[in-house]
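Peer 1: Take a look at the structures below.
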Structure I
């Protein structure tokens, strides 16, 4: 039995190493490539000149430090936050399939987004706010249903599936009408 755990631990270690290598490579590639008229060679020269204090093209430096680097950092931070939230959701419900889609969050957000889009089509900020409110209301509904039925982990997941199905049916009904 211990041999099986060691194999799983070793695979997990290698998966983490490969994930970090992939993150570094993709982040570096994102620094080099973009929509601005800054070639890969210019980006590499600018990156090489920055630590040594050498002279670099002002436009290339501006694009790298003001556009591409914040984009890479924002992507890494958002990805880490989503990974942590997914891990916490799955660990707290003791279910590897638990996700916002299964728990009704996505369909609740989609339903209120659709209502806002039909109600006031020219206001994208309103749609975003309504999607957030819809996600919160769906989460609250899952909580209330699971509390009423008994607060086991399985009940929470089943309540999430039921709320997700109900919200998806409402979306389909609005689209058909």
Structure II
């Protein structure tokens, strides 16, 4: 992404400028909660949904070939790997889906298959973070269990390749944490 004033280039996940006059500056950012339309309407019945009718030729083709759904295995379009600047971190499969959480400069990735139905808790810098799956959509979300309601860390539902490129060397939640105890 580029801004119109300085033409600086910005990372769309971290909000940091990586090229141009504003290199090193960071935009304000906040957690993104991905959900389904049905789950959002169940939680907020008066929610107004706005749907764009615009579809590029590529979007129309891809929508027919591979419909977008939150819990799919996913795939990378032809030629996409050629745009990657390095090999994908081999600790997980490149298309593994999970919840990425970022607090200060530390990032952790919680693969979907390691988040039990009842959720889990993780100790993070002396705080208890709870990750639970939405009852209607199954999408995981993190909250601070020891904070006020609505106190949430930065998080995003992501494929492993994208999260690992953005946060190289990040922690992957170990198998033993899935019992809900944390480290």
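Throughout, read-outs are computed from the coordinates displayed, never taken from laboratory work. Fair warning: this is a prediction, and the values are worked out from it, not measured in the lab. Cβ atoms are built from the backbone, for glycine too; each structure is taken alone.
Peer 1: A value of -27000 was computed for helix-only ellipticity at 222 nm (-39500 (n - 2.57) for each DSSP H run of 4 or more, over all residues; to 500); which of I, II is the source structure? Walk me through the numbers on the way to the answer.
Peer 2: Values: I: -27000; II: -3500.
Source structure: I.
Peer 1: One of I, II was used to compute semi-axes √(5λ) of the Cα gyration tensor in Å, and the answer was 41, 28, 11. Which one was it?
Peer 2: Comparing all candidates, it corresponds to I.
Peer 1: If distance in nm of label points 7 Å out along Cα→Cβ at positions 56 and 104 computes to 5.1, which of I, II did it come from?
Peer 2: Working: I: 5.1; II: 4.0.
Going label by label, the one that fits is I.
Peer 1: So, one more: Taking 21 as the value of relative contact order in percent (Cα under 8 Å, 6 or more apart) derived from one of the structures shown (I, II), identify that structure. Spell out each step's value before the answer.
Peer 2: On the way: I: 17; II: 21.
The correct label is II.
Peer 1: One of I, II was used to calculate P(r) over Cα pairs in 5 Å bins from 0, in percent, for residues 24-87 alone, giving 3, 18, 26, 21, 14, 7, 6, 4, 1; which?
Peer 2: Values: I: 3, 18, 26, 21, 14, 7, 6, 4, 1; II: 3, 10, 12, 15, 19, 20, 12, 6, 2, 0.
Label of the source structure: I.
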